[in-house]
1. Taking 24 as the value of relative contact order in percent (Cα under 8 Å, 6 or more apart) derived from one of the structures shown (1, 2), identify that structure.
2. For which of 1, 2 does mean count of other Cβ atoms within 10 Å over residues 65-72, calculated from the coordinates, equal 18.5?
3. Which structure, out of 1, 2, was Cα Rg over 2.2 N^0.38 Å calculated from, if the result is 1.00?
Structure 1
Amino acid sequence: MSIRKTPIAILISGRGSNMRSLIAACAEPDFPASVALVLSNKEDAAGLDYARSLGLPAEAVPHKAFGKDREAHERAIDARLREAGIEFVCLAGYMRLLTPFLTDAWAGRMINIHPSLLPVFPGTHTHERALEAGVRIHGCTVHHVTAGMDEGPIIAQAAVPVFPKKDSADDLAARVLVQEHVLYPAALKAVLGGNSDSVSSEDGLLVV
């Protein structure tokens, strides 16, 4: 029995590390999504070339052309998403603060992965801040996107240990990234299946 694959868009700004894990998951016949569009705010984003190498539609809507008018840029993005028949959006290293226009337009249909155990360490430089704070557990969070930065309802989290005397920010980032690549597809699958509580340690994660 075949399952319906929800057409998703992945928004990136750079190399698209988490994009790759989502693309790989969507290629599986029993995964409930297909990548219908990869979109970036930067024409030179390396992730676009990777997506194109797999034959996926990959485009840029450069934000610089819109100056400081963030909403105008987002209206262009929104138009492209709708033209492509997108039903769900995944942010994967999309380094733009979104306005209420886009978060409201895709409310409940847009998720993001963040490299900390939210609500602690929203924003950037999370690994450096975790080490400075002396926490012993760090990790990543998949959450719904709302107008508040990294404030949307949490879908799933995965944790990693912190070794304060040994870890650099790069060490910690690498350890968290391994979990990100597993957590994001698992969380997307759960959300599209209508059961965000189904992400568990059986997915190869230390889920909190």
Structure 2
Amino acid sequence: MNILCFGDSNTYGYCPDGSGRFDADTRWTGLLQKKLGTNDRIIEEGLCGRTTVFSDELREGRRGLDTIGILLESHAPVDLLILMLGTNDCKTRYNASAGTIAKGLEQVITKAQKSSPHPFRLLVISPILLAPGVGDPGFDPEFNKGSELVSQNLATEYKKIAARYHADFLDAASVANASETDRQHLDALGHRLLAEAIYKKITT
């Protein structure tokens, strides 16, 4: 089974202390590969700053909608698509509600289904919550208190989208938390907990 993991920095494996990227033995995608064994193949497609449909004027190529179709073609056949996006959509510059972000996710799903040359199973994951104070001085000024509230409402909206498209659903915030270091990224423990939850979800 070919499994495409499409997400942002928490799929990429960004280290909360800004030192780079967790290695394959630490990030959840690598851990999931180990759990599944050699009969399944994990395809890592995590990109820092990736959104569902919003354009980042400071960084090119961050709209998931623009690349999901290309990736499904280039990695064909994809048997399972795991989508975990939404954290970056909570940035203040986009001024988007959880409902609007969910509509963006729906566009990504629709594009994926239209573009893939093969039918695939879908797992929608709502991201971990932005921790309190993520926008405080010394942390990330792209977020504020409003961003925190929006992130708290994503799971409810994403679950509706998953049901609409007959997809599996997992709330990452129910199993893992943002690191205390930067209040937005998974630490090593978070990656391990998420890998375990995803493994259970896709094998049961």
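No value in this document is a laboratory result; all are computed from the given coordinates. This is a predicted model, so every value here is computed, not measured. Cβ atoms are built from the backbone, for glycine too; each structure is taken alone.
1. Among 1, 2, the structure yielding 24 for relative contact order in percent (Cα under 8 Å, 6 or more apart) is 2.
2. Computing mean count of other Cβ atoms within 10 Å over residues 65-72 on every structure in 1, 2 gives 18.5 only for 2.
3. 1
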